[in-house]
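Below are structures written as structure tokens.
Throughout, read-outs are computed from the coordinates displayed, never taken from laboratory work. Given the structure is predicted, the values throughout are model-derived calculations rather than measurements. Cβ atoms are built from the backbone, for glycine too; each structure is taken alone.
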Structure P
Amino acid sequence: MIVFVLKRLGLALLVAFAVSILSFMLVRLTGDVATAIAGEGARDEDIRLVRETYGLDRPMIVQYVDWLFGLMRGEFGTSYFFKSPVLDLVLDKLPVTLKLGLSSLAFALLVAVPLGVVAALKPNSWIDRLALGIAVLGQALPNFFFALLLVMLFSVTLRWLPVSGSGTPWHFVMPTIALGYYVAPAFMRLVRAGMIEVLGSDFIRTARAKGLPKRRVVLKHALRNALTPVVALTVVQLGYLLGGSVVIETIFALDGLGYLAYQSISHKDLPVMQVVVLILAVIYVLLTLAADIVNAWLDPRLRANL
């Protein structure tokens, strides 16, 4: 198990290093940063001065090496737009994104697990078809469009929920639903398939033959075994929710990392863009690593095949 973890950790570090290179290079392909900082109508002398001041006139590889060694020393740079340390900005916004990601994951599980269980208990029935229809709709409906529908219903028409901000728990209701509903179908299909497989196994037939109550057979024996692969998927989906919150946070003006990423992109704020992309990518890589470790712990065959 230790060898497996070390190999996966080494692979995760390589992925994080590759992501740092890509994030650094791709951010600089979005346009002339010096011109964006100097502003529209800036003179060539002003643009050249900006390049010299921020070190943008140096070769790309030199800029990357300096940035990477700065990260290793804990120096994340200073925001061009906000005029404050990037690390302070990120740490200030991260709790909002974590809150949104965790609440969306909880909503997805609360919707998907019961639907998957009911669909498995009555396969090919109207309940099963309804659950599968909800799953297909969740995958086909873009989360930004669904978010706008929620705004039209609960904010504009019914006036029940606030449109934007992150000051109260009510501000997180619609973003949580919009983001969580998009990942719920994956959980629902996995629970349904796992339950159908487990319900047809020998130990379930034995439990029924002993006269155990149906509810106990389903919840204690079948569901416990069917949820094993869901644990690993939960970890991976949390990484997706954290990284995929940019659009939802922008729509609802939640003051998190996603909205910070949108603001930094709008203002060509290189230091913030680079660090936000890198942190979200590293979080996703670490969560994927955790999922691999959980899978290997649950299934020793994965460790043997490595």
Structure Q
Amino acid sequence: MNRPFADLHVAVLMGGLSSEREVSLSSGAGCADALEGQVARVSRVDAGRDLAAVLTQLKPDVVLNALHGEWGEDGCVQGILETLQIPYSHSGVLASALTMDKDKSKSVLRAAGVEVPGGGLFDRHEVASRHVIAPPYVIKPNAEGSSVGVYLVPEGANGPQTEVGSPDWTYGEQVMVEPYIRGKELAVAVIGEATGPRALTVTDITPVKGFYDYEAKYAPGGSVHKLPAELPAHVFEAALRQSELAHAALGCRGVSRSDFRYDDLNDVLVLLEVNTQPGMTPTSLVPEQAAHVGMGYKDLVRWMVEDASCPR
């Protein structure tokens, strides 16, 4: 971008078509509010199937993509932006599509030397009819975020999670089943600067009840965040380095967030997944970590816009 930051017209994409629509509306509103007064014009775009036509009419200088989940985070919208040749934030087509597919991204991460969970993809009806691996285990859609459609089958469970086989299930015919890893829930934000990705810090997340599901992530008071996490020094450092390695291996750009489980009894750190478009809501982890290292919300949003490019 050749224009001064204060002269930019920024389109903020939010809402969208996925099950994470409400979270995206919150993320997008926060980002748009942060840009008001910093740039010449902010257009708030509730992204629909007519996105290409809307952006063609608006002619923004840059797009800040605050969409989450299917279509907005999986390479589809990124492809539209590449076709229109509009500079945009976060990861490009390949990294977005790859990271959204949990099975394929695990293969890449494993090859790069990142510790990931075992398990694999199974037909959802088979998962609903029997234990495909020994409990405890976790069932999750292969291409969703924000813990949407995630079930924990505890040790000693008499039967599987039958909801996965319901006609109302909308998250694909194959589901990821992974062994449940006890211990701490950790998260690390990474900023992909030109000199290489930089991990910010490690957050230890304690849900108020149950596990770190959708409500725990986004409801006020749904979880308690401790940052920096109180961990053995070698674990803290490993989480930072593994997050940077994952960001680079998957080809991420801009901001990403890596989610971990740390089994403190067996001293095992496992990366669960990488998010290419982390939440920017009032309860989100990335702005919280950025603030911890001295980057306020407005500064973080500005960095995202300044980092935008095309192609990605």
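Tabulated results
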{"read-out": "If helix-only ellipticity at 222 nm (-39500 (n - 2.57) for each DSSP H run of 4 or more, over all residues; to 500) is computed and equals -9000, the structure in P, Q", "value": "Q"}
{"read-out": "Structure (P, Q) behind the derived value 44, 26, 14 of semi-axes √(5λ) of the Cα gyration tensor in Å", "value": "P"}
{"read-out": "Top of P, Q by Rg/Rh (Cα atoms, Kirkwood Rh), for residues 21-108 alone, largest first", "value": "P"}
{"read-out": "Entry that produces 22.1 once mean count of other Cβ atoms within 10 Å over residues 237-244 is calculated, selected from P, Q", "value": "P"}
{"read-out": "Entry that produces 27 once relative contact order in percent (Cα under 8 Å, 6 or more apart) is calculated, selected from P, Q", "value": "P"}
{"read-out": "Distance in nm of label points 7 Å out along Cα→Cβ at positions 61 and 117 - structure with the largest value, from P, Q", "value": "P"}
